[in-house]
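Chemist: Multiple structures follow.
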Structure P
Amino acid sequence: MRIASLLPSATEIVYALGLQDQLVGVTFECDYPPDPRQGRAVLVGGLETHGLSSAEIDALVKGKAAAGENLYELDQAAFRAADPDLVLTQDLCRVCALPSAEVDDALARLGCQATLVTLDPHRLEDILDGVLAVGAAAGADEQAAAVVAGLRARLATVATSVAHRRRPATFVLEWPDPPFLAGHWVPDLVTAAGGDPVLARAGQRSVETTFEAVAAARPEVVVVASCGFDLEGSAAHAVAVLDRLPADAAVWAVDANAVMVRPGPRVVDGVQVLADLLHGGSPDATLARLVRPATVRPG
């Protein structure tokens, strides 16, 4: 089977299932593991945001959306040449990847008969179901079942380790300027790690908020996980808004792309990272960094 992945998390799932030799095309954002773009067609390109501030990126995205312009473009010539049998895409977020409706239109224009699988997880459980869905479509049901069983076992281990610990109030900042709270599966990650997610609701969209609302929620821990950014990017964003975050809260930066915002197998790594930083462990230094320690709250 020839597989085209049109979002990074799907590419990670393909690798987790051991199907990388069947992967014929990826996106310009697919960078794990370690660089799936090497030797494969890059089927989807997107906005150039290098060097822009978070506010400038937000304005660019909103301007494109208001004008009805695409944030991502499918390379139809490369797609035709790749000739996939199975295409993995999404409809969850126009800012994160090419929507499946546009892929469906392209398939029709190209006369491609590929099977289209749309991955639209809203909760942590949906991410695990997505692994099973890709396995089923690719004829790799047994591999998918084994991967999911392993992920569940790791989640169960974390659950046991935090079962009797106090749950710190935790706010996850998905974008710094303007501030966005992290939604969808991210509150589930916090809960699974033994935290109490504030402001966000599991399964709901990430939405714009205010720093005043964040302060009013009185989080003990703020996790900056900037969508589309690695640890260095999230850390820079955390420093940029540090004086606007609750002064007594611990502030951490995490590699959002690796363990938080891409709905693939590595979100379970994110649960472990969160559990470590919430409960006095030692988070993987390549994935998380303490930007500011907590101070003692009065009373």
Structure Q
Amino acid sequence: MCVNTCSLKDGETGYCGVRKNVRGELVELAGSPEKAFVEWYYDYLPTNCVGDWVCPGGSDSGYPKYSHCKGPERGYKNLAVFYSACSFDCLFCQNWHFRHPQNRQAAHSAQELADAVDEGTSCICHFGGDPTPQIQHALKASELARERRRGEILRICWETNGSMHPRWLDRAAQLSFESGGCVKFDLKAHDENVHIALTGVTNRRTLENFRHLAALSLKRPEPPFLIASTLLVPGYLDEIEISALSRFIAELNPAIPYTLLGYYPHFYMTDLPRTSWKHAQRCVDICREAGLLRVKLGNPHLFS
């Protein structure tokens, strides 16, 4: 359920499809296994995924079991699935448009989404927003698509804040583990107070879930099953925060790929500068000093 459901006024719809009626009752409109507020499009490989430098779609990892060719999987495509919901309320949200009622996507069934997978589709990536509030729909659609393409290459991937209930996390993780896909956690911050300041939500479950999946990542080192990324928000994700996050990851599995992303002023945080190259390079050094073996700077065009 949306973290802001309690603040809804009569007749308003929450970010994950929950409406408060005139009697103050919460009515679920979508987000069930059958219906969700979602849209999708084809993204030809290699794509701009945060994990493209280590995943079967953008690298030579996973061939031939999980990929059609060695190296970037050119000629194939990713079904990019955008869920119009989120369990966080980030001040720097890069996809904030879905939060406005006029931009609300239509509700689609899991079968409709599964039917969008054709012979040229080699992976499905669920993102948003975040798939967490409508995770049952994403799971059902993935399972239907995998059944339809039984015995063929079809990786299931997730880009998430990692806040889903462990019960759903395990199902999502198993789909990725078996199909050669990855679970990418967006680690916003390590310190709980910093995390709450940026997102309005504690990060306790996110860190617990990441720790839980790290054990599974040791069982399938290639292609990497678990991937992490962090947006280098100036003034918030400083050297202390990156040091804490990198040590947290390294203690679990130093081979987990970690992407550091450049910040661009957005949403409510337009008064901050872009991430500097100096800070980004220093953060890379910090990660390597912590013991991480695979660290990369993402979207370098945004660094100042």
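Chemist: State the single structure among P, Q that was used to calculate helix-only ellipticity at 222 nm (-39500 (n - 2.57) for each DSSP H run of 4 or more, over all residues; to 500), giving -11500.
Modeler: Answer by label: P.
Chemist: By the measure FRET efficiency 1/(1 + (r/R0)^6) of positions 157 and 197 (r between Cβ atoms, R0 = 30 Å, to 0.05), tell me the structure among P, Q with the highest figure.
Modeler: Max of FRET efficiency 1/(1 + (r/R0)^6) of positions 157 and 197 (r between Cβ atoms, R0 = 30 Å, to 0.05): P.
Where a number appears in this text, it was derived from the coordinates with a stated rule and is not lab data. Keep in mind the model is a prediction, meaning the values are calculated, not measured. Cβ atoms are built from the backbone, for glycine too; each structure is taken alone.
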